[in-house]
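No value in this document is a laboratory result; all are computed from the given coordinates. Predicted model, so just to flag it, every value in this text is computed and none were measured.
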Structure I
Amino acid sequence: MTMTRDVKPTQMPEAQTAYDIPAIMAGLYGDGTVGLKGAFSRAWVGRLGEELPALYQTALARPGGAVGRGTNRHYVEIHPEDISGFLDLVTHPWVTAVCESVLGPNYKIVEIGFDVPNPGAKDQPWHRDFPAGPETLVDRRLNSLAFNLTSVDVEEDMGPFEIAPGTQWDDPSAFDHGMFPPVSTFTRYAALSQRKLPRMGDISARSALTIHRGTANHSNKARPVLVLGVDAPGAGHHEKHDLQFTRTFYDQLPQQVRDHLICRVVDELEPIMQGHSIEGLMMGDA
């Protein structure tokens, strides 16, 4: 059973900033990724860093609680009430500006969880998180975003995230399951790749269709990273997730947050059975 938290900000609200919307659009439609340094205080991230390891151990102990994403690497979907900073995250002015500018004013939050590349994690194969739909392939429109927020300062030996800019538009006709490009293309993606070394407090947003991978963790430290999944209306990715709130928590959320949720409201939180398994990441590391 998860203890219901009070809904209150844990970080002082950021002063309203006129973010460069054309630059955000250009970044996500161009490179496929954008970021903001120092979006959250190190103290705020420190609390998150204390919460995730306990959630990870609980998930590992429960069947279906953690999904393998390669050797020594897992993804865990969580309840928003499991962390103290959910409200701060989803109301951060940069997060809302990115969602509104790319996904429209009626965007929907569909998922929250975290990835953990542990010591000994190997290079993942280059991949997308799900197949591209006609909205992207035909209409050239992005209809989902993944926000990433590291809980640690990322160093070169900790298995940094790599992304191949501009590849959200790549033709997937030769991709296995629409997600995994053939090995013959890996040289191209490696040549394009950018390695990300975020610090505590930095946040990024990307199209999950942009080709990417986690790299080998040669350190003795885990690298947990929080993931927030957001859809444009009708994208349908909520069907692979199970966002839940207790009635007590949900009723305390501001209306402008509730308007952006696709979720279940329950009397008591139920264990999440992971519905978004990327099997190709478990069939041998690159």
Structure II
Amino acid sequence: MRSIRHWLNGWNRPEKAAYLFIAPALAVLLLFTVVPLIATLVISTLDMDVFLQVKGFIGLDHFERLFQDDRLIESAKHTLYFAGIEVPLQIILALLTAVYVSRNTRYRKFLRSVYFVPSICSFTAIGIVASFLLDPQTGVYPSYLENLGLPRLEFFRDPSWAMPSVIALTAWRSFGYSMIILVAGIQSIPESYYEAAQLDGAGKAKQFFAITIPMLMPSLSFCVITTTIAAMQVFDQIFVTTQGGPLNKTETIVGYIYNTGFKMAPYDLGYASAISVLLFVAIMAITLLMNRYFLRREADLA
């Protein structure tokens, strides 16, 4: 009894009690992130279908197949195309909006709420609504274009317009989240910096590039990295609006993983898992490189 009481008293210390508070989060992280990650790595070495029927251990054969898969290479190009345009577009839109709504007036507080609302809405619901609005036969916006004498565009059905349409939809839906983070960063910048710049004759543009951007670098780096991670895993909006078409022009890596493992015979779950491992490694590498770059930038500006 004395040893048990001594053990319990030890948990009253702050440094040990903290583990009790983070234990639920660690359990969720272990159950839904670490365990599936290990399982994916194991399945990638097996000849397994979606019905969990294992035909044998094949080692690294799936990984050798990755670099000979033309459809995977094309889906990787589409993913990089999406991320390369959507991330800068979203960050620039969020930054410019954050600068405008950063002042604490009633009108601009209201605008913050309006711009943030789409980011908490389901991509599935937004994609379905967008599909109706942009439908070439019954959609409102193609009809407006026709009334203006412009071509009746098939936004999600034209191979040339499908990916730009998904990119625009994603940037519109997601920029509010980045905007709120950047607003908090802008409001933390001391007003005395801007007052000193005004006394030196610096205009608004000069203040933006010489004060706002450097002081906002930690918030900007967080937004860029998290937005890039999300862009590399794009799936929901494409699945709802284009199903990866037309002509596979919007099929991304995650979409190809889904098609390989769950939609196309022979439902090769082992190969889909190998692609997932490759995507995980690619995202981790990109994240580490970006984090290292932004840390250097912050150190140079300090």
Structure III
Amino acid sequence: MAVRHFLTLRDLTPEELRGVIQRAIQLKTELRQGTAGEPFKNKVLGMIFEKSSTRTRVSFEAGMAQMGGSALFLSSRDTQLGRGEPIEDSARVLSRMLDIVMIRTFEHEKIERFARHSRVPVINALTDDYHPCQLLADIQTYVEQRGDPKGKTVTWIGDGNNMCHSYINAAAMCDFRLNIACPEGFDPNPQLLADNAARVTLFRDPRAAVKGADWVVTDVWASMGQEDQQREREQKFSGFCVDHSMMALANKDAVFMHCLPAHRGEEVSAELLEDETISVVWDEAENRLHAQKALMEFLLLNR
């Protein structure tokens, strides 16, 4: 059987995506009930980090341990990748020693090159273009909280970044409508917008985009590597802070999500982030663990 990779959400079919989400919910229940098995016994995950992270490292490492496997943390300082070894060579060597590889890096092209030369599944744990693992957790959270997102309206507020790109993919996979509110000059990939024009609408006014939404999500205005643009982006994104007054324009039972870390008082008010009648960010963060276990099980064990 050909090796399956997970570089974007579109590497799964809609049916496979639903299966992974349902399995994630089941694994979460099994962990809490103390009935979880160890299907990853003797399996080793290699975690390659060129971008640092809290949630990504902890969720993958803990997930492998809970499933009976182990994980190796590899930063660019620890490997020949950081000293100029070709990505193709690293992929050939590491995939002969590991059972599955997770990569968190900058250029999406890097992970595509690694996957082309890997004998084992490769997971995108974030690139500058996509963050599909976070979407697994977000979808799982919505399913747990409100049910099937099919036919719902989701509103993205903020930069047209890797998270926004993955939400565009999720709209196609889960059959929901997506409103994207971002200032001029911060639009998502135009080709991705064009390819999904039937279900994605671009707004300049975030309050107009939130009207009638079932699910509202945002992210920091300056992502990792954009810290030098922080002040400029604060000015450009003025009026894009999601707070209770903005959420009041959404549907009555709408939920708020944020992939974290959050800058309280910038892209989200502290009061909204902490309001657990609307904000589901802590469940969302936990679900990285369960969704990624389900994904790795799908890729490793073909189930």
### Answer label among I, II, III for the case where helix-only ellipticity at 222 nm (-39500 (n - 2.57) for each DSSP H run of 4 or more, over all residues; to 500), calculated from the coordinates, equals -12500
III
### Query
Cα extents along the principal axes in Å was computed and gave 52, 42, 33; which structure, I, II, III, did it come from?
I
### Task
Figure out for me which of the structures I, II, III the number 16.0, 45 belongs to, where Rg and Dmax of the Cα atoms in Å, for residues 20-123 alone was derived from the coordinates.
I
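Taking relative contact order in percent (Cα under 8 Å, 6 or more apart) from the coordinates of each of I, II, III, which one would give 27?
Only one of I, II, III returns 27 for relative contact order in percent (Cα under 8 Å, 6 or more apart), namely II.
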